[in-house]
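Derivation of every value follows stated rules applied to the coordinates shown; laboratory data play no part. It should be emphasised that the depicted structure is a prediction, and the values quoted were computed from it without experimental measurement. Cβ atoms are built from the backbone, for glycine too; each structure is taken alone.
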Structure 1
Amino acid sequence: MTDKPKLLVLIGPTAVGKTKLSIELAKAFSCEIISGDSMQVYRGMNIGTAKISKAEMEGVPHHLIDIHEPDEPFSVSEFQERCTQLIPEITARGNLPFIVGGTGLYVESLCYQYEFAESGSDEEFRLEQAAFATEFGNEALHDKLRIIDPESAQRLHPNDTRRVIRALEIHKLTGETLSQQLSRQKKTTPYDLCLIGLTMDRQMLYNRIEERIDHMMEQGLIEEVQKLQAQGYTPDMVSMQGLGYKEIWPYLNEAATLEETVYLLKRDTRHFAKRQLSWFRHMHDIQWVDVSGPENFSANYEKIHGMITGSFSSDFQ
């Protein structure tokens with residue numbers, strides 16, 4: 001028995017199948033879902049973020065979706081703050097808080113109540129680094145990070161310029177590296193935590209990613225980015241550096257063909273999934289479930305249902 005608030009968490013790489021499972025689990029355990037995705041907070045960015053639709057929610061309450069305009073940055077500290085407000089509110093309603101998402105740092109920082117130095121932001125520095133990357137290439141920007149913080153450089157892909165710039169900015173503002181901040185965090189949780197991770201055969205996952213990208217293009221991903229461009233949003237914004245958006249801008253500016261754009265988006269998404277799995281692998285307390293094979297949905301659901309019942313046995317037996 002514990003008096004800690006209960007928290008259910010479902011993580012996994014993009015396209016692994018978190019959404020469908022999360023809805024069925026939420027209905028079974030009377031959950032309210034909190035999105036653990038750093039990009040689904042932005043309004044008007046639906047296709048590229050694979051944002052769940054109202055119909056797909058099937059009446060399950062969802063939080064931290066469509067809470068910002070694309071020109072309003074969203075940070076891990078804001079995510080923590082909002083979640084620490086939401087979790088007791090959901091619990092007080094007699095429901096189970098359920099984090100679902102794939103942004104590893106966000107989810108881990110919440111689960112273990114990470115404390116980050118008050119680093120603030122330096123917009124001029126960010127713009128300078130973005131301009132540097134444009135002129136000299138993403139690899140050159142990544143080399144800057146490798147010199148001051150090789151551990152973070154190993155974790156972040158050179159094309160993930162948004163997070164590379166943020167890691168450089170943290171060092172500039174605080175005098176310490178992002179990896180130093182992460183290394184001193186205590187791996188203890190303030191929650192009665194049930195943390196479940198979905199994994200899948202790598203080639204099967206990559207095939208699903210490519211199918212998802214094809215579907216996004218059919219749904220109108222390019223038109224979605226064109227609409228954002230027409231609204232005055234620009235490629236240097238934090239939101240527009242997100243996967244599924246930064247790859248489209250060169251096409252809109254006639255700097256890449258459609259074929260090149262789709263190839264880059266599929267490649268970058270495969271790399272992103274690989275980095276997600278790498279991040280999750282070092283996290284504590286995860287109960288892993290291999291969901292290879294869509295025909296096994298029912299079996300996987302029953303297995304995860306049993307894990308949750310076992311973790312919160314006093315409430316769900």
Structure 2
Amino acid sequence: MTLNILLSARPALWDPYSTALPRACAAAGLDVTLHRDGEIAPEEVDYVVFAPNGPVEDFAPFTRAKAALSLWAGVEQIVGNETLRMPLARMVDSSLTEGMVEWVTGMVLRHHLGIDRHIVNPEQKWQFVIPPLARDRVVTVLGTGALGAACAKALVALNFQVRGWSRSMKQIEGVESFAGDEGFWQALEGAGIVVLLLPDTPATENVMGTRAFAAMAEGSFVINPGRGPLIDEAALLAALESGQVAHATLDVFRQEPLPQSHAFWAHPQITVTAHTASETRVGSASEAVAENIRRAEAGEPLVGLVDRAAGY
């Protein structure tokens with residue numbers, strides 16, 4: 001039986017996915033026809049593959065669809081959509097994970113080794129400063145889902161003292177794991193570097209505020225490739241001003257692109273990157289979508305199935 005797949009995303013994504021997705025589906029043993037928006041009646045669609053910034057906002061007409069498969073790892077823009085009653089899966093993509101691990105480990109090593117003092121050295125000072133060994137630095141990863149767990153494992157391999165925190169307890173080899181409200185503060189206590197990989201939910205908004213920054217080691221570092229609302233911006237600026245936090249590297253923001261007038265741009269203790277920590281690659285994303293369609297057709301659980309109550 002031929003399955004009808006709707007790809008609902010920005011027009012620029014049609015060309016790469018129109019080749020890669022059918023190829024991945026064929027490799028998974030699936031007979032599919034890929035349609036763009038407006039080319040097929042909603043009631044004839046078997047699966048909706050979508051980006052949350054694409055044209056489909058009302059999922060109610062897709063009465064036959066078995067699942068909505070997001071091209072994004074984050075689902076905060078769609079999880080509350082009351083018209084979306086079918087199973088919803090977020091993107092779990094190997095390249096997304098690999099890219100995040102590379103970015104996070106790079107930024108952690110940058111701050112751990114104090115690389116900036118040598119890159120930005122206009123006075124050409126000979127700065128003989130010996131960094132600590134990784135075994136003497138506590139790195140806390142807040143959010144140990146698929147991305148966070150992979151980053152934590154990579155940091156363990158580099159010999160850091162790694163702590164991990166999530167809403168429910170996770171067991172990751174080599175990582176000191178924490179969960180719940182009390183565990184949150186235990187994970188932060190004395191941390192030299194904190195990596196934020198939590199989802200954006202009402203419970204996580206401003207999770208990094210004045211008290212959280214104060215719990216970290218003095219002169220610590222904050223790295224946020226997760227979600228902009230995790231950080232209380234005023235509290236971060238105050239922590240940087242006092243020296244409690246030495247530097248913040250931020251890849252995500254409440255408003256993107258970050259407005260040119262925003263204080264973060266010119267702040268000497270903040271590095272701004274343009275939401276580039278990791279990106280979905282068309283080839284591996286197509287394989288992930290094809291695998292989830294295969295699983296759905298076989299009656300197997302979807303990878304990345306979203307818990308609507310939890311919000312991720």
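When helix-only ellipticity at 222 nm (-39500 (n - 2.57) for each DSSP H run of 4 or more, over all residues; to 500) is computed across structures 1, 2, the figure -16000 traces back to 1. Largest in mean projected area of the Cα convex hull in nm², for residues 191-254 alone among the labelled structures 1, 2 is structure 1.
To which of 1, 2 does the computed value 8.8, 24 (Rg and Dmax of the Cα atoms in Å, for residues 143-182 alone) belong? Of the options listed, only 1 reproduces it. Look at mean count of other Cβ atoms within 10 Å over residues 127-134 for each of 1, 2: the largest one is in 1. When log10 I(q)/I(0) by the Debye sum over Cα atoms at q = 0.07 Å⁻¹ is computed for each of 1, 2, the one that comes out at -0.32 is 2. When volume of the Cα convex hull per residue in Å³, for residues 39-150 alone is computed for each of 1, 2, the one that comes out at 156 is 2.
With respect to distance in nm of label points 7 Å out along Cα→Cβ at positions 7 and 247, the largest value across structures 1, 2 is given by 2.
Can you spot which of 1, 2 the value 18 was calculated from, given it is relative contact order in percent (Cα under 8 Å, 6 or more apart)? It must be structure 2, since only it matches.
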